[in-house]
1. When distance in nm of label points 7 Å out along Cα→Cβ at positions 49 and 185 is compared over structures P, Q, which one is greatest?
2. Identify the structure, out of P, Q, from whose coordinates Cα extents along the principal axes in Å, for residues 65-192 alone was calculated to give 45, 34, 25.
3. Say we calculate distance in nm of label points 7 Å out along Cα→Cβ at positions 105 and 129 for every structure; which of P, Q gives the highest result?
4. Quick check: 22.5 is what I get for mean count of other Cβ atoms within 10 Å over residues 57-64, calculated from one of P, Q. Which structure matches?
5. Using the calculated result 2.3 for distance in nm of label points 7 Å out along Cα→Cβ at positions 177 and 209, pick out the matching structure from P, Q.
6. Quick check: 0.25 is what I get for FRET efficiency 1/(1 + (r/R0)^6) of positions 97 and 153 (r between Cβ atoms, R0 = 25 Å, to 0.05), calculated from one of P, Q. Which structure matches?
7. A value of 0.90 was computed for FRET efficiency 1/(1 + (r/R0)^6) of positions 89 and 241 (r between Cβ atoms, R0 = 30 Å, to 0.05); which of P, Q is the source structure?
8. Which of P, Q yields 2.9 for distance in nm of label points 7 Å out along Cα→Cβ at positions 33 and 217, as computed?
Structure P
């Protein structure tokens, strides 16, 4: 287990780069992000190998969603220091649409299903011109309920079905990095189990994923690694099993 605690960034301080045994597919180096005057993410560093699933955990307000939105280069929050790299490309120099074109997909907590469009139209709108791996028919194979409701307006689906549509819409762009913000939020336990099975099938396909989820136990059973944030700092970076086995760590930082 490795426990990391970082302090506030000092101007001119060097960016610390992970020197792991395998080259990172995704890297976040010394990220500092703000909402207005609020200093939320305070010097976050981590690497992700290709195909790895990371559970990004912490209490409310720890900086989890801010980290995801900074990676996706959303207009909020403001990332004013650090570097973010995906497959040797500098995300930190890009706008959100450029990061999306490179293969970054953020599935937000509110899912952002487009009103007035059917399930299939939501997928068609997201799909790139010549998909390499994810045709709409292949998405229906992984999400058969979407295929059954392809002509239904997306916003009229159940919460679980909307989550399936949001994830399917992300896959339609042949992504390299999937960012999931609270995929189980507001869903009944039986639907959570169904979404878990879908995410396990995505994991089996080797898609690199970072998942933020208040249902930490569910996220840990899915993930390879866990990163725990506390007040904008990384306080733990290790295997998911280490967190499952460490009750003191869970109680201190996750209240479970």
Structure Q
């Protein structure tokens, strides 16, 4: 399916993802300042990374395997700590965050994985609700929140089905609903179309675009060159742990 075909989604010229990353008048969701990460075995995964992501942006994170994308994502969700530099999420320095505050800050990020990571014995509704239950959300708020996001991703009719009863695209929509249910500031999608055929991949991308248009910042790591080149959003390229490219309206591959 060609991008934008029969989806009902229009690309407005003032969407945040189409604005230059240098914009300073907006609130920053992410800011990385001179970030480096070296693992105990001596491998340098990130070197001198500087990156800012304004509220409402849509960013593709690209680069070859081993470029540092996975490490960068781990820093953003505080699965790892930077060896040097600052990683700020919504103005908070993750490296200086007391351990007791980590769960609260993580609620600002929703993450979507390539392999969905759904709980196999829980229904679609229960998988999404679980993301609120583990954060202590009052029970009276869980039902309406789950119902709302399932309608948003088009899965209201599948709410009682188990993951094994769903197609790959429906499983990924469930994962997106789970990531969205606590109203995060940022959605990180790590190869969200990696296990899907091209048609379903475009449907998932269009859903992420819709979520972005509603105001949620999206950072998507991907090897899907067709999607990146077709959409012409902001593209941040990593190679050997360094940011080698940061351009708005970019293709998957450098065009120079």
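1. Largest calculated value belongs to P.
2. Going through each structure in turn, the value belongs to P.
3. When distance in nm of label points 7 Å out along Cα→Cβ at positions 105 and 129 is computed for each of P, Q, structure Q gives the biggest number.
4. Working: P: 20.0; Q: 22.5.
Of the structures listed, the value fits Q.
5. Working: P: 1.7; Q: 2.3.
Label of the originating structure: Q.
6. Here the read-out was taken from Q.
7. Going label by label, the one that fits is Q.
8. Details: P: 2.9; Q: 1.5.
Only structure P yields this read-out.
Readers should treat all values here as calculations from the given coordinates under stated rules, not as data from a laboratory. The structure presented is a predicted model; accordingly, all values stated were derived computationally and were not measured. Cβ atoms are built from the backbone, for glycine too; each structure is taken alone.
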